[in-house]
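Multiple structures are listed underneath, in structure tokens.
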Structure I
């Protein structure tokens, strides 16, 4: 065992003892698990992530998370000594035994699990995670249960109550870049709806994200439809798929063309008086 390992284990043993006796006034309200977790934070003051295998360390024994240990300069951000190749297997063993609360616990998340990749994956799609407002200058953040209230209070023109809407897109024959985003709130839940025109790709794109748990997103379907009616026939252009999880950004969705996609020649064919009507419908379809 490296001297630094022994020092860290001695520190943890002392911490466990003091925590079990609750002898330190500023830690009297912490349980044993929380007290040990605090020792398992990255030594970089700008990081402080919880450590999980592989745990790297410097010659002085300061431990770093994987991200900080792989920075271009392999030196310790706390004492500037070089990092060593040996991993701190003692701390790794302890880290895998501890439970960490989700970082959104204060927002109501009850989850606790071994901190590490499983917790990081959970936090990325936690139902209680914080969402940012899409309005360019708005700095609001909040949980999914507060989104509708915020949008109705500050961006009412971007809120639609219901699951069906017809968009009227003007100037099809001389269309510039366009970017529209709305919040659809209906009985089935809340959804982000984004509809754009890319002049570079000469195409319209549209997609719908379910706001909430990723596994629930697949239980809903969205459908974009454009059509034109004549005296004798009707032409129809549609796209339908399950709603996207809100953890997948719209740029990725559009770049992959995994969405409604209508080239400008299609749009011009269906437009009437230089106006394109696009109908959107969101349905609950279950498993």
Structure II
């Protein structure tokens, strides 16, 4: 059992409140998973300044010229006015064994082991700004409680995926992806889904097409929330036994594993609230 939350802001007047709102949503899901937690934030001007590449490194601290490093506990946000690939390559060259938890031009990923409320405080999440945020609280079942096992999984540029449930055939799909040259950071089944989606997007497919293929190839019970710099998408398996609720207003779209994570959002009383149908892909674009 894990908890998922996501918030896609349509009204720019709410951008300064993204972190505040996302913190409340994440902490409401603490009872669904207190082993570890993480968030992905899009558009924060401090963590991901315009014109800069941003890379999140967990554990080791990069020591590179002409970069800014923001240390938030064991999570280090690194940005520089260079191409994303160049910054990732420089960090990997200096710290080949470091965990790169996310990278892009608009994305900042913060995750680690610990209680969601404590991690949110360490990250200073409530002060974050931006247009979109995704969060996850984990109760580990099939792999170790480590930073590598925490969600979100952000394995493509400005992409992330969070997951409640389990993939029954992840080992088989992992072998297929490994044969294609894909490298994994963990034994977590969710990473297999994230790498699968990232591979499809790299091949030029859109998010809806990638998720349709995932539903056809992955067995198991799951609710997924997938995002990139332009979109925000939700899908459930064919049985839809993992809980999910979506709420929409003119100002925002939000989803969560449980309704209580949404009650603090402005205008929730007027929101259209519904449960996503099995294997139907719900997607919103900025």
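Bear in mind that the values in this text are calculations on the coordinates, not laboratory data. All of these numbers come straight from a predicted model, not from anything done at the bench. Cβ atoms are built from the backbone, for glycine too; each structure is taken alone.
Out of I, II, which one gives 3.0 for distance in nm of label points 7 Å out along Cα→Cβ at positions 206 and 270 as computed from the coordinates?
The structure behind it is II.
With relative contact order in percent (Cα under 8 Å, 6 or more apart) computed per structure, which member of I, II shows the largest figure?
Details: I: 12; II: 24.
Checked I, II; max of relative contact order in percent (Cα under 8 Å, 6 or more apart) sits with II.
Which one of I, II has distance in nm of label points 7 Å out along Cα→Cβ at positions 62 and 222, as calculated from the coordinates, equal to 4.6? Walk me through the numbers before you get to the answer.
Working: I: 4.6; II: 2.9.
Among I, II, the structure yielding 4.6 for distance in nm of label points 7 Å out along Cα→Cβ at positions 62 and 222 is I.
Where does the value 25.6 come from, among I, II, when mean count of other Cβ atoms within 10 Å over residues 102-109 is the thing being computed?
On the way: I: 15.8; II: 25.6.
Among I, II, the structure yielding 25.6 for mean count of other Cβ atoms within 10 Å over residues 102-109 is II.
Given a computed value of 0.92 for Cα Rg over 2.2 N^0.38 Å, which structure among I, II does it belong to? Please report the intermediate quantities before stating the final value.
Details: I: 1.39; II: 0.92.
Of the structures listed, the value fits II.
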